[in-house]
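In structure tokens below, several structures.
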Structure P
Amino acid sequence: MALIDVPKAGQTLGNTRVDINQNFSVIGSTFAVDHVGYNDIGQGKHNKVTMPVQSADPVTAASELALYSKTVSGVPALVLRQQSSGAITDFTTAGKTTAGWTRLPSGILLKWNYGVAFSGASYDLIINTSTNVPGSPAFTSMFNVQISFIYPASTITADGHKTGLLNITSPNFTVRKFGGSFPPNTVSIAYLAIGI
């Protein structure tokens, strides 16, 4: 219900009493949404924040940020827009699987995967983080990659194995395994890649 525009020209306080009471009722009902009640301890504070999905990204001026909801991949997501209508960061959408990803509010992108196997007898495993983590946003830059090797129990005692990272260039990195007496296809890796 909308507020009633009172008093109008020529109206007395007595003429507008009903309209003013109705306005207070509308204000009270509106304030009750997502707020602690007027007469409760903590009045004026939010008890939750509900953000309707926006049809377009809002405009921000210098020294302003916008936190809002918009549809990303068919579902509502929480989004941060930088000042001066700058960068837009969706930080609630994520791929929450073994091959997954998430983005932090700062814009940092994390991607991971588990059990990525070497192919045949090749000692180099080239990872393309865009295709290796399906549905994930692409890296603009990759800053760091952490890897863990997964050895089967039958080869855990083998010695002389060395591993390393080569050529970290978005969206690819190469894992090299060398040394040891068994083929690298008995080994797989888990990784965490960090970038933007």
Structure Q
Amino acid sequence: MSSSKKSKALKFLDPNEITTAINEIAALAQRSHVAIALAGGAAMQVHGSDRFTKDVDFIADHVPIGLRGDESMLSFGGVSALSPGGVPVDVIVRDDDQHDVYMHALEHADEYDDLPMRVVSAEWMIPLKMLAGRGKDLQDLEFLLLDAEDCDLKRARKIVKDEIGLYGVREFDALLVELKWKRSLETK
């Protein structure tokens, strides 16, 4: 008798699920007096990316009360849980050496008329993505550096320099040169 395993792989969220999570988490944050901003893949979509996401990420100064499901702690601070409507969410509250960068990104998040919470700006997404450094973060960096119409690269470079330092700005410059070079090869 063989046993079959069910896939535990998460599915990509549809736009309605993302909207539901944003609205629900915004309401929880307001009731809990938590400063919060949309980050991750959903924020990338706000900036024009067509990237899919399996959860909705937020950065916050505290975890709002009212999340559901089995909250699991994120290794760098915050929780992975479900919104009240059952959408997977990560509420990132950094408790490591990157805390200040995340809090500055939260402080400088942009307001949008059609969203109930602020969104991490394209310029501030860049140092967050540089610090995370996963494969999807590098893809997001390529979009932010080359394609995001709302990204001011001079401002982003200054933020990287101020937040990460000289090493970070060297990485920023090198990545921008490399990505532009690769893009030029693709268009030939």
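Every number here is computed from the coordinates shown, using simple stated rules; none is lab data. Being a predicted model, the structure only gives us computed values, none of them experimental. Cβ atoms are built from the backbone, for glycine too; each structure is taken alone.
Annotations
- Structure (P, Q) behind the derived value 3.9 of distance in nm of label points 7 Å out along Cα→Cβ at positions 37 and 77: P
- For 0.00 (FRET efficiency 1/(1 + (r/R0)^6) of positions 13 and 173 (r between Cβ atoms, R0 = 30 Å, to 0.05), calculated) the corresponding structure among P, Q: P
- For mean count of other Cβ atoms within 10 Å over residues 85-92 computed as 19.5, the structure of P, Q it came from: Q
- At a computed 0.95 (FRET efficiency 1/(1 + (r/R0)^6) of positions 93 and 117 (r between Cβ atoms, R0 = 25 Å, to 0.05)), which of P, Q: Q
- Structure responsible for 0.05, with FRET efficiency 1/(1 + (r/R0)^6) of positions 29 and 165 (r between Cβ atoms, R0 = 35 Å, to 0.05) calculated and labels P, Q on offer: P
- Answer label among P, Q for the case where helix-only ellipticity at 222 nm (-39500 (n - 2.57) for each DSSP H run of 4 or more, over all residues; to 500), calculated from the coordinates, equals -15000: Q
- Test item: semi-axes √(5λ) of the Cα gyration tensor in Å calculated as 28, 21, 16, pick one of P, Q: Q
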